[in-house]
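Each structure below appears as structure tokens.
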Structure P
Amino acid sequence: MNAMDAAVICKALGDAHRIQIVELLVDGELCGCKLLDHFQITQPTLSHHMKVLSECGLVVSRKEWKNTYYSLNCETLMAFRAYIDHLNCTCKEDKTDEIKGRN
């Protein structure tokens, strides 16, 4: 994963509803109608959120008759986690004290 891909995912997760949707999908696939039960939003608003999550690659969908089922794209999620994990803080103790205003 590169910085641009990570930025798109961060932007997608910049909305509390979308983070909650990802949290709900951790337990497995859900129908859009079941996702709606967890929020006080309209179906078109949910569709917008799902489009954003799908476009960044975090969520995949499948149609079954009139229903759309959503699940996490584990490959993308794991790549994003690995990218974030490689961002480490290497501040030394004395620099940390300086930053906190201690001398």
Structure Q
Amino acid sequence: MSETQSPIITLSTDGTKGRYAAKVDSIDEPAELTFSIVNESLIIADHTAVPDTMRGFGVGMALVERLIEDARRKQVKIIPLCPYVKAQSQKHPEWSDVIHS
């Protein structure tokens, strides 16, 4: 994967569970960010996983940015239980409009 290649991110939901999956060319295993839907205005980001083959290319950050973008569009707040999402939300105060404190 080149540093300029952007992952293709898809969203799937099933009841109260949701998953963003990021795929890149030539890597079979996707990266993922999972969340639980509490209600129509609140979700919990529970887990982010990036395969070793994708590390260092910003795929995890791309997943979190997509989560933030979708939360803004849907007017949803995020509880960042996932350590990676929590750490990134602390580094990005501009996300405070969608991060539940």
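What follows is calculated from the coordinates using simple rules that are stated; it is not laboratory data. Just so it is clear, the structure is predicted and the values come from calculations on it, not from any experiment. Cβ atoms are built from the backbone, for glycine too; each structure is taken alone.
helix-only ellipticity at 222 nm (-39500 (n - 2.57) for each DSSP H run of 4 or more, over all residues; to 500) was computed and gave -8000; which structure, P, Q, did it come from? Walk me through the intermediate numbers first.
Numbers: P: -16000; Q: -8000.
Answer for the origin of the read-out: Q.
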Computed 0.96 for Rg/Rh (Cα atoms, Kirkwood Rh) - originating structure among P, Q: Q
For relative contact order in percent (Cα under 8 Å, 6 or more apart), structure among P, Q ranking highest is P
P, Q: which one has distance in nm of label points 7 Å out along Cα→Cβ at positions 57 and 73, as calculated, at 2.3? Q
Where is distance in nm of label points 7 Å out along Cα→Cβ at positions 9 and 81 largest, in which of P, Q? Q
Can you say which of P, Q returns 2.0 when distance in nm of label points 7 Å out along Cα→Cβ at positions 65 and 89 is computed? Q
